[in-house]
Structure I
Amino acid sequence: MSGSVPAIAVLLDSEGSRPPGLKALEGRAQVRYADADSLGEAVQGAQALFLWDFFSTAVRDVWDRCGDLDWIHVAAAGVDTLLFDELRESDVMVTNARGVFDQPIAEFVLASVLAHAKLLHESAQFQAERTWVHRETTRVAGKNALVVGTGAIGRACARLLGAVGMTVHGAGRSARAGDAEFARIHASADLPAYVGWADYVINAAPLTSATTGLFDAPVFAAMRPGAHFINIGRGASVVEDELLTAVRQGPLDGASLDVFDTEPLPAEHPLWDAPGVRISAHMSGDVVGWRDELAAQFLDNAERWLAGQDPVNVVDKSAGFVR
C-alpha cells in the first residue's frame, strides 16, 4: 500500500445501496463510493476495490486507471463476470465471498429434491384448482445424487443430501476416492460415462472455460429416465435448448433452475412452461441477512489487509475459483 491512508473504492449496486458497517474503516482508509459511471475516477489511485455490485463487468472498462490496485474483493462466490485476461495476468489479488452462500444454497437444493419427490409443486397447482387428487410420492432415502462441483457449495449440498439418506457422488477436475463428503468423485470431463447413475444431478460448478456448456445433449441423453436436473451454478454451464429437448422428449423428469444464461429470464422464454421445469429468480443463496454477512466478510478481510496480513478466500485467477 502506498501512502499513509489507503483508498478503498466501493462499486455500489444498481440501487445505489451502501454495504453496512464500512464506517468502521474511518480514519484508517479513505472509502470512495461509486457507480459504474464514476468507477474510473474512484479507482484512480485506490489500493483496494470492493465490488458490492458483484455481477458488474465495469472493472474491465476502467482497467487503465487501476494501476495502484493491490486487491479486489467480490461480494459473490462466482468471479466469472469479473475476470479478464489483463486482470488474470496482473499481480492484483482477488478474493470472493466463499462461505456465505454454502448452507443456504444447500438448503435450496435439498428443498428442490424434496419438492420434486413429494410432488409439492403439483399439490400447489391442484390446490389452486380446488381439486382433490390422491397420489403416491417417492422416497428420497436410497436415491442417488450427483453433485457436479466439489467446492464449498457442492460439499454443503452433499452433507445435506447425505443426511436424508441419499448416496452422493461428486464430479470434479479429477477422479478420486476416500473423500469426506462424497462416496466417490468422478472426473467432470467424463460426465456421459457415469451420469446415468444418478436420480438427481446438481450443477454446483463455478463457470470456467471447462464448465461453459458442460451440460449439453450428450450429457442429458446419458441421464437415466426420470432423472431430475438442478442448476444452482451458472446458466452458461447449460446449453438451454438441449435441456429443453431433454425435458420435452426425455429422459429428464423436469428440472429445478435458479440460474440462466440470460437474467432476468425473458417472459417469452420456452423454459417458463416447459414440462416439469421449476424456475426461481437466482435466489438460492439469498436468505434474510445475506447482505449483512457479505459486508461483514469484507470488513474482516479489510482488517487483515490493513494490518498487512493476507485476506482469506484468495481466488486462483487462472482457475477461476478458490482452491
Structure II
Amino acid sequence: MTDTESTQPRNRGLRHIFIGSDGLRAGWSLLLFCVILTVLSITAVAVATFINGRPSHAPAGAPQGVIPSIKGEALSFVVLLVTSLLMSWIERRRFVAYGLRRERALPDVLTGMAWGIAMLSLLVGMLTLSGALVFDGFAISGGTALGYGAAWFLAFCLVGVFEEFLTRGFLQYTLARGVAGIVRAVAPDNKRARTIGFWVAALVFSVGVFAAGHLANKGETAMGLVSVALAGLTFAYVLYRTGSLWWAIGFHATWDWAQSFLYGVRDSGLAVQGHLLVSHPAGAALLSGGDTGPEGSVLVVPTLLLTVFIIHRTLPRRATAFDA
C-alpha cells in the first residue's frame, strides 16, 4: 500500500468530523458563529469607545434615553448581520435561509406592526377596565411628542429586528438542521425530522435564550418571564408557518413601542424617557403586572394565545420549517 493510499481513509475521516451531507456540521457552525460574533462585538465596542469615549452610566432604575438606545441597538444589529453574512459565505448557503426573506417582506412587517399595536392595546384595555392600570394624563404633547414618538419607533424597530434575528435567525436555523440530522441518523425513515429539529431549536432559543435575555431587567418577575417565553413561542410559530421573520419583527417593534412610548407603561420592568401618557399599576401585581408592566400580568397569556389564533387564521402556510 502506498503512502497516498494509506492517508486517504484518514483524510476522509477527518473531513467527516467537520463536513456532513448538509455542509459544515451544525455544531461547528454554531461554535464558529459565536466566536465571530464575540470578536466583532468586542471590536465594535472598542471602536465606538475610541470614537465617542466611554459612555456615562445612568443611575440604576433610571429611564432609558432614546439616542443611546438607537445607537446600542443599531450597533448590535450590524454586528449580528455581518456575522450572519460571513457564516452564509463560509457555509455557501443562501442568506435568506436565516429568516430575512425578500418575498412579502413589506406586507408582512406592516401587518405585524398593525397587530402588535392592536394586541398590546387590547391588553392595556383589559387592565384599564379591571382597574389594574390607571392613566394619569399626558407627559408630553405637540412637536415634542411627535419627535419622541418617531425616535422611539426607530429604536423599537431596531429592537425587533435585532432580537428576532438573534434568537430566531441563524441560531434557530442551524440548531434545527443539526437536530434534524441527528433524528435522521437515528431514524432514517422519520418524515418529521425537520419539524422536530425546528421545535427543539425553538425551545432552546425562543424560550430559553429569549427569556434568559430578560433576566437582568430590573423589575422582571416569574410571570414576566413566562410571558416572554410564550411570546418567543408565538414568534417561532410565525417563522414555522411562513419561513420569514418579518411579521414577528413588525409585531415585536410596535408591541414594545406601544408599551413604552404610547401608553407609558414599563416593558419587562424598563421605563423610557419621553413617553406620551403617564400611567401606574394598581392592585395585585399578578393582575396589574406591577413593576414589570403589562407583560407581568396574567392577562398577557390569553392575549398571546389569541395572537397565535390570529396568526393561524391570517398567515397561510408558505414555507417548510427551514428551507435552504
Give the label, chosen from I, II, of the structure having the highest value of distance in nm of label points 7 Å out along Cα→Cβ at positions 186 and 282. II
For mean projected area of the Cα convex hull in nm², for residues 50-105 alone, find whichever of I, II sits highest and give me its label. II
Matching -21000 (helix-only ellipticity at 222 nm (-39500 (n - 2.57) for each DSSP H run of 4 or more, over all residues; to 500), computed) against labels I, II points to structure II
Which one of I, II has relative contact order in percent (Cα under 8 Å, 6 or more apart), as calculated from the coordinates, equal to 25? II
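Taken together, the values in this text are just the output of simple stated rules run on the coordinates, not laboratory data. Because the structure is predicted, anything quoted here is derived from the model rather than measured. Cβ atoms are built from the backbone, for glycine too; each structure is taken alone.
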